[in-house]
Structures are given as C-alpha cells and as structure tokens.
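Got some structures for you, see below.
Taken together, the values in this text are just the output of simple stated rules run on the coordinates, not laboratory data. Because the structure is a prediction, the values reported are computed rather than measured. Cβ atoms are built from the backbone, for glycine too; each structure is taken alone.
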Structure I
Amino acid sequence: MAITLSENAAKRVQKFLDQRGKGIGLRLGVRTSGCSGMAYTLEFVDEAQPEDLAFESHGVTVLTDPKSLAFIDGTELDFVREGLNEGFKFNNPNVKNTCGCGESFNI
C-alpha cells in the first residue's frame, strides 16, 4: 500500500509548502463528484489527523485517510507541463473509466 510522488511533483509540492511558510505535507483523497463518480482532492496539511496514513516520497509527506486509500492505493502523483498548461497528473492503476472532461473517474 503506497502513494508516491514523482520527483517533479515532490519539487512542486515542496515549493508550495515553502511559499506558504508552513505545512507538514500534502493530503490526497477522493470525493464523490462528476459523471464518473469520484474526483481527486488535494490540500496542504498543517496537522495530521489520528486516522491519517502517511507516505514519504522524495522528501515530501503524503497523507490520506483509510477510506480514500481504497481508491488511490498505488497512485503516483506527477507534475507535468503540456504546451502552455501545467498541473498535477494522477497515475492511478485502479481507474477503470474516466469521464470525457477528465474531472472524475470510477474504479
């Protein structure tokens, strides 16, 4: 069971944490949303919750809750640039389908 960050994603997250001036890592989770059922959530974490599961990747802590881990176990978060666009990309081996707009997925 693990969630990892690519080196590019870890550098980007660390840059954001440094700019914020606080935070212990990044929370990755899922919520019900969109036409395919699930959407990813990302937020900075200032304090871990007792139920949090923590993973270390390239010096950055990634936290998630046990419920979300069932949907994102094995996921690698990457940071990519495609033309003029840049952003985080979720490489989730559990995804069976995604919606046409790319906002949601199902397992």
Structure II
Amino acid sequence: MKRYKIDGTFYYCPVDLTLSVIGGRWKSLVFWNLRDGTKRFGELKKILIGVNDKMLTQVLRELEASGIVNRKVHQVVPPKVEYSLTKDGKKLLPVMQQMSDWGSKFEV
C-alpha cells in the first residue's frame, strides 16, 4: 500500500492528503483568493467576510506549513506582510478552477 507524507502526517490516499491541505471553509477560500496574486492580511480579511483574525492567521500558517502559501515580511515600519501562492500552490489551481466551474452551475 502506498503512503504519502506532508507536514509529518502520513496518508494512504492522495485525495485525503490534498483535502487536508486545501479542505475546509477558510483554507479553500484563502487559497482561491490568492489565485490572482499577492495579498496582505487586511486585504484577505476584507474579502473573507466573517473570518476573524485568529482563524485567518491559523489558516495562513497552515497553508504556509504545507508549502502552498508563501509569506513575505518586508522590514518596514509599520510591518508589511504579503501572502502569495507558491509553485506547488499554483499547481492546485486547475483543481480549484474545476470546483469553481462545477459550483457555478448552481447560480441563481
């Protein structure tokens, strides 16, 4: 039986691994909203209505730990932090696009 590993956790199904990385309400939305380019924390918070600071911080850290999101800190005052998709993150865009296309069929 094949095994897959990310962030120290083993999986026996690649779909399960992928869902653990981008699954969930906020992870997928953060990921999807970074598809058009770099965003700052405040920009993401405005886009993601209903997310609180703690949850957004947690999600960004998890996506960064999984190698999906890059966090860039600029040494300026006040501090400036930007988030963008990594190369591996961009490889997931076609999957998310297909999910978007499928969901769009239900527009009312």
Structure III
Amino acid sequence: MSSPAIKEAMTASECYVMNDKSYQEYLARESAILDYNNDVLGNRRLGREEGRAEGRAEGRAQGRAEGRTEGLDAFAALSRSLLAKKRYDDLARASSDAAYRQKLLTELGIE
C-alpha cells in the first residue's frame, strides 16, 4: 500500500464504488463482457460439434459412394468363399491388392 500508484488506484476505486450510477455501469459492462465471452466460447464449441457431425456424415456418404460399406460386406463374402475353398494365398493377396480383389469378386460372382 506504500506505492503511490497503488494508493491512487485504491482512491479511484473507492470513488468509483461510492458513485452508485458509475458502479452499476461498471457491473453492467463486466456482465456484458462475461456474457459475450461465454457466447463466443459456446458458439465455438457448437461450431466444432456441428463441423465434426458434418464431417462424419460426409465421410460416411463418401464411403458409401466409393462402395466401402458394401465393399466390406463383399470382402466378407469373398473371404468366406476363399476360406471355404482353402484359397488362402488368394485371400492374403486380396486383402492388400484392390485390383486382384475385384478380379476375385467378379470371378466368384460376388457383389
């Protein structure tokens, strides 16, 4: 409390708090700032959530468009068929070679 700047700030604060109108304006400003910051943070959070939901939906749609969902079912059917026929090497190659996998799907009439 010995610093002149601190004393000056305390004196200004006391005058400010004693003036009811100024103090009410101060509280209203502080409240508005807090409300604004909360709205901004809340809207940012909502925006992220919406963006993630849209991204997931787009990813699912793209996967369906590229045949990934159905492709998984087709690959499962291909796997069952190749396992039943004990074509293990074909299954291993089909798991990593898309062109070969498509050839086997066509050959076995799966799709």
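Sorting I, II, III by distance in nm of label points 7 Å out along Cα→Cβ at positions 27 and 75 from high to low puts III first, with the largest value.
Here the criterion is relative contact order in percent (Cα under 8 Å, 6 or more apart), and among I, II, III the highest value is seen for I. Using helix-only ellipticity at 222 nm (-39500 (n - 2.57) for each DSSP H run of 4 or more, over all residues; to 500) as the calculated read-out, with -29000 as its value, let me know the right label among I, II, III. Value -29000 for helix-only ellipticity at 222 nm (-39500 (n - 2.57) for each DSSP H run of 4 or more, over all residues; to 500) corresponds to III out of I, II, III.
One of I, II, III was used to compute Cα extents along the principal axes in Å, and the result was 92, 30, 20. Which label is that? Answer for the origin of the read-out: III.
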